[in-house]
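These notes open a run of structures that come right after.
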Structure 1
Amino acid sequence: MSKAGRESIIILRTLYENKESTQRDIALQLEVSLGKTNKLISETVEEGLLSKVESSEGRGRNVSYELTEKGKKLLEKYRVDRALILASGFGSRFVPLTYETPKGLLEVFGERMIERQIRQLHEVGVRDITIMVGYLKEKFDYLIDKYDVKLIYNPEFSSKNTLATMHHAKDFLKGKNCYILSSDNWMRNNIYHSYEADAWYAATFMNGETREWAMETGRNGAIKEVHVGGSDKWCMYGPVYFTKEFSDAFLPLIEAYYKMPGTEQFYWEDVLIRNLRNLPDIYINKRPDGEVYEFENLEELRLFDEKYINDSGSRAMQLVSDVFGVPESGIVNIRCLKAGMTNKSWYFNISDDPEIPEKFRGKAYICRIPGPGTEKLINRRHEGDVYKAVTGLGITEELVYFNAENGYKISRYYNGARNADYTIEQELTACMAMLKKLHNSGIKLNHEFDFRRELLGYEKDIREVNASVPYEDYPTVRMQAEEVLGWLESLNRPKTIAHIDSVKDNFIFTDEGLKMIDWEYAGMADPLVDIAMAAIYSYMTYEETGKLIEVYADASEGSGDRHNGDFIVAYRDVLDGKSAEVFGENGGIALNGENYTDAYAIVVAYMGMGGLLWALWGVYKMALGESFGDYTLKMYRYFKDSYKILRKLEKI
């Protein structure tokens, strides 16, 4: 479309929406001078798209116009067909509120953000609205009944970025004029229209330095380049509009990039930015300051809607407020920590307000929120008993609060802390030394971690959510598991307190030394289970597991990367079942007096049983709507491979 043609559509739209619009009103929409506006109106009249209203003759620049039938027919080609609202993401920067409520369903001044946008769309006649859902998708179901919207599920919401979202929306966008909106945007005024002249991306002017996407435009307002960051720039911010012509050119690029390796974390805008020169023009839609809002976190929302200062509506925030005896406004610097596979955790500071108790003032903490379904998987009373039992060893984090009923936990955050790295031998040795200290501590618990009971429990949980174990050969594997369990039980191995979840992320190095965290699965068990679990959580090979056993045997408090390597040298003999070497007292209760071959076989057996158990755990969690990629496949394979090794060693 020529520039004059594009501007004619804006003139027609402005007069369609308000017959009393003045030339000054039209000039504001066109972002041109009154003189230029007068000329453009005259050209539109000459094209037969507008006619003067007779009663308004002689009123100069305020003369009124109305659309001709030709003008109405032309304008109809630019009618907005539908709107897509993106609402599938988690909203990690808005924790803990988004643990309970999708960001788009949060209220601003008493109205949910997504509902405000739906209402604004309805006001301009856009009623074909589809919402792309994923995280907590069920929360959006009520909108179907309330507003007659449709829902599309994004199956990749937890693993890929918005490029994948657009891929899953392609059929909805194809051949239509369509708004593309974010559920968590808030518009002070209704910026939508029944008709749009061209494709555009909303923009807000950012004063000073910014890390937003900054746009460079041509004289006609078409976006020519986009750069990350800049100073005093118009930046991509808020709603987007695609014409059917733009979508026809852009969607094939979305598909091409979606199929490319390495684009999993692309935003759809990454595709746009890389291809601006090969696409129809998409224009900047400059919005005044204070009209479009994208709240980055709770603290920004507090500044905008004072309701959130002391009443966010979040159960987690209320809990922290109660535990520390501070108003919610005293909970600051909130951020999401990397989510574990079982729980969700978030970081916060207690403010340094002098009215806050000194022992908490300015300090950092972590709040753990149990994940969905964990109440069936984990006995929180047992977890509480474990924390009480191990506190005296000085090896775990400092607890502030623990609820044995629901599993909520608040613990001290160690500044500068980092997770262990098992690929660094000295760190692996330190972690194994801590496990050995735990095993040799003599601590007794009143509960056990029992593989047979756990397997039966997970199978029952899977049935109760109307799911099934998806592995074709599971009946055979389950019979093989009984063989392995029977052999392990016949050994009458010693039982000690065991962590069970000895993944590297549960060991943290702090300024106060190494700490072991997250004791949810801990119980009395064969201490070699912890070695096996450390191996499979790090996806170690069976040869690497042999080295891990050696590291554990030689590890002691303060030990570095020193061990004699006898086990590694003898590894081939171990696999052949020929090794008669015996671990000495340095192996602790877990290994003392055990010959290398038997110790290796036992660890391999536990690797297989652990793999099978966590594969079922993953099946159950996936039935609840969570996704773990190929984790379940890898865990299931551990059992199959371990069974083959045990057969080779003639243990079963």
Structure 2
Amino acid sequence: MARAWKLVLGLLVLVLTACGAAPQEGAPGGGGAGPQAADSSVWRRQAIYLVLPDRFYNGSTANDNLGAAGCYDPANPRKFHGGDWAGLRQKLGYLKDLGMTAVWVTPAYKQVGQLGDGSCGYHGYWPDYVDPDDGALEPKLGTSSDLSGLIADLHSSTYGMKFILDMVVNHAGYNARVVSQRPSWFHSPSECTNDETCALAGLPDFKQEDPTVASYLTNLSKGWVSRFALDGIRMDTAKHVPIAYWRDSWIPGVGSVRAGLFNVAEVFREGSASDLKPYLDAGFDSAFNFPLRRALVNAFAKDGSVDQVAQRVQDDLGILGLSRHLMLTNLLDNHDVPRFINEPGFGVPEDEIRRRYHLALAALFTLPGIPQVYYGNELGMYGGSDPDNRRDMPPWAWTTSGRTAGGSGFLPNPELTYQHVKKLASIRYNNAALYQGYYAEMWRQNGSGNPNVYAYFRGSSSNRVITALNNGAAPSGLLSIPVQSNTAISSTDRSALPDGTVLTDLLGAGAPSPITLTDGAFKANLPARGVGIYRPRSSSSASAVTFTVTASTAWGENVYLAGSTGELGQWDTGRAVRMSPSNCSGSTCTWSVTLRYLPYSQGMTFKFIKKNGAGVTWETGSDRSYTVPSSSSATYSGGSFRN
């Protein structure tokens, strides 16, 4: 909701649990409890777009001045600006193009009137509840038919998107009708002892422990589920309500109306997944991953160590298990916190902010969990604390030319960030490893190594992805990140990634590509603030080429293949591809390696080299050359090593 803290704040304690191996796919620990739980195989693939409808697009000026008087003023950040269901409906193509698959909108309830300070409930979190519930919608957003039409469009074959509606049962709006009707339903100031009994920013706080109140609130939510074809519910201020109410009343109540709803809890605590687990145990399918958000902000926006991100993921996987962690909703920001690009602070150049932001977005879409994008994230929208983090979508947002030109209040050339988010959404949607695969840490500082580099493996069946990022302001230098010796990667996946496996970067944001696994490792020099999302190249229009050469070697010496292409390390001997000996006679062996896969018709120049701890010995003579044939496999016989 509009972030205003309880009168009594709980101390947020950062819980660092002992290190442990990440659970494998299929480990115990599911999502929501009971038969009404959401289908995790569907929801973990989603990319959720959070919208404040009032700030998105004005599709019908006819409703601007309906409802509470004096609450429409586009120049006032605490009043309604004209966005509505019709406007969101008109811009679904924009969200589809961006790669979003689910839309979460803030509450649709009729709001209380203008407050004494001139504020109005444009955000939806000050509902004008009444007993009996009248199910009234906020007229400035449109009618019940408008909302139903939006949902129908989302569900149509044109868009195929899901709809998540925000709900509030913790409190009523200031001076809501039910407050004067049923004063005994609310906690008094003398009862304020914890998050569950204190008034949030002075808002009337319901007594969910009272069976009559619990029934009223649950039936209120059930009414919305009955009237509208919701796919999910985002529950506001879940930590401010007794967990027993969620478990015993609300979760089974809404589930009795529609099985399979995706119910996600806002639990605004930044310690660890231990803060979220009680709500998952109560039956929520998901919770917002504020602990990970804090680590991402500290590491990327504030230029801290990425070790804290790796530790957060490792600890929380240990707390929740993989299946539950995959259903957490990850975020960089939302309507309750400053926008991510405000976090670096004054004095950081905008190009540098963009680089950090793009790194964080890459982590958001490749770490375990469901990514949530806040409207304007895709444009690099600035925004401080409430209400500055709820600015209007700009009129130029809807076209490529408009986004390229941009405007004030955004990072330069917003189209760059739009395309980055679009590419990340596509990569995640089309790689099961990223939305349902297990996680294996491959590299982080942890007391040694490059403190700015973080690499991790995600695997699901035959889909395998390695994400490597450098949060440093300088290139990483040549990294040798173990694959074959990393037992957190399953033996099946290690067997599928032998030396000679060619990986390509799906993102194309400047990281080296392609890269060939060699010496049982992933070797790369990542650019400053650089990230690559690597997947083994497929056999489509590519050939598995085996290179052989006969060579004599001294003790401790091995033969490698170095050449002009990325697959061969671009003449960088540190990235040269190691070959394996066979058919040895004394010190002379046949050395070979199969590169899987090389594109048809690709030309290359190369040499065989010998390496040991003392240095490198190159073949004599001119460079060898080869053109990959258009066949599924081929062999290059190099004869003898040219001494």
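Read-outs throughout are calculated quantities, based only on the coordinates presented, and are distinct from any laboratory measurement. As the structure is a computational prediction, the values presented were derived from the model and not from experiment. Cβ atoms are built from the backbone, for glycine too; each structure is taken alone.
To test your reading of the models, identify which of 1, 2 gives 4.4 for distance in nm of label points 7 Å out along Cα→Cβ at positions 135 and 295 when calculated. Provide the component values of the computation, followed by the final result.
Values: 1: 1.5; 2: 4.4.
Matching structure: 2.
log10 I(q)/I(0) by the Debye sum over Cα atoms at q = 0.08, 0.10 Å⁻¹ was computed and gave -0.63, -0.90; which structure, 1, 2, did it come from? List each step's numbers first, then the result.
Values: 1: -0.74, -1.00; 2: -0.63, -0.90.
The correct label is 2.
Compute distance in nm of label points 7 Å out along Cα→Cβ at positions 183 and 599 for each of 1, 2 and report the one that scores greatest. Numbers along the way, then the final one.
Numbers: 1: 5.3; 2: 7.6.
Sorting by distance in nm of label points 7 Å out along Cα→Cβ at positions 183 and 599 in descending order puts 2 first.
Of the structures labelled 1, 2, one was used to calculate log10 I(q)/I(0) by the Debye sum over Cα atoms at q = 0.07, 0.08, 0.10, 0.16 Å⁻¹, for residues 167-430 alone, giving -0.29, -0.38, -0.59, -1.24. Name it. The partial results should precede the final answer.
Working: 1: -0.41, -0.53, -0.77, -1.19; 2: -0.29, -0.38, -0.59, -1.24.
Here the read-out was taken from 2.
Name the one structure among 1, 2 that FRET efficiency 1/(1 + (r/R0)^6) of positions 319 and 407 (r between Cβ atoms, R0 = 41 Å, to 0.05) of 0.45 was derived from.
Values: 1: 1.00; 2: 0.45.
Answer for the origin of the read-out: 2.
With helix-only ellipticity at 222 nm (-39500 (n - 2.57) for each DSSP H run of 4 or more, over all residues; to 500) coming out at -6000, pick the structure among 1, 2 it was computed from.
Numbers: 1: -12000; 2: -6000.
Computing helix-only ellipticity at 222 nm (-39500 (n - 2.57) for each DSSP H run of 4 or more, over all residues; to 500) on every structure in 1, 2 gives -6000 only for 2.
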